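Before anything else, here is the set of structures, which you'll find just below.
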Structure I
């Protein structure tokens, strides 16, 4: 096993407040695409659908829970995400954000980069 990938997890506590934690997403050396050499990959997880999204500069999303459990991978730009508890987190290029705050207070999102924020969002069961 190698170094895991760091994922920011946003979730709602029992009282409805949302907060972040950093979780390690483990990787194992696997023959993922033979005959290519083995590479480090996580276990497979089910997915329902995916979308690409773009938020314009200075875009603000009012406080809301995530619409469903989903993983966001940032491609370009940066957002600041503010949970109801704890410190805001910046999500930028290459960051992985696991959204599990599907109930409760939710979070607020603001584009803080000069250009648009672009990401891949994968909805998961």
Structure II
């Protein structure tokens, strides 16, 4: 299958996926490239979708270990302040609600649910 140096890699959407959400490799996937689905609350991710994709379509993922920052959709209970530790939330979002280990740091504030904010994965 090869390797990548670009920080982005194309996978197959294992379900309908929205842009700017955390994904993981689908358990038991046999496709090449592998299928990805949303990472849930407290689950680790491989990266964030660059754009929306229907199930079975190719989707480009910005890998979490790529250099620089990325944008990710936030699940905002009340508000998220800059510098806040973020955790995996349901449906591939990030939240300041503790769930598992911290995955990113908010570089922008968010006051409304589904806001797309700049984050730095840790």
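Only the coordinates and a few stated rules stand behind these numbers; no lab work does. This structure is a prediction, so every number in the text was calculated from the model and none was measured. Cβ atoms are built from the backbone, for glycine too; each structure is taken alone.
Ranked by distance in nm of label points 7 Å out along Cα→Cβ at positions 18 and 98, which of I, II sits at the highest value? Top value of distance in nm of label points 7 Å out along Cα→Cβ at positions 18 and 98, among I, II, belongs to structure II.
Comparing mean count of other Cβ atoms within 10 Å over residues 34-41 across structures I, II, the highest figure is found for II.
With Cα Rg over 2.2 N^0.38 Å derived from the coordinates and found to be 1.13, which of I, II does the value describe? Comparing all candidates, it corresponds to I.
Hey, relative contact order in percent (Cα under 8 Å, 6 or more apart) derived from one of I, II reads 34; which structure?
Numbers: I: 34; II: 25.
The read-out was computed on structure I.
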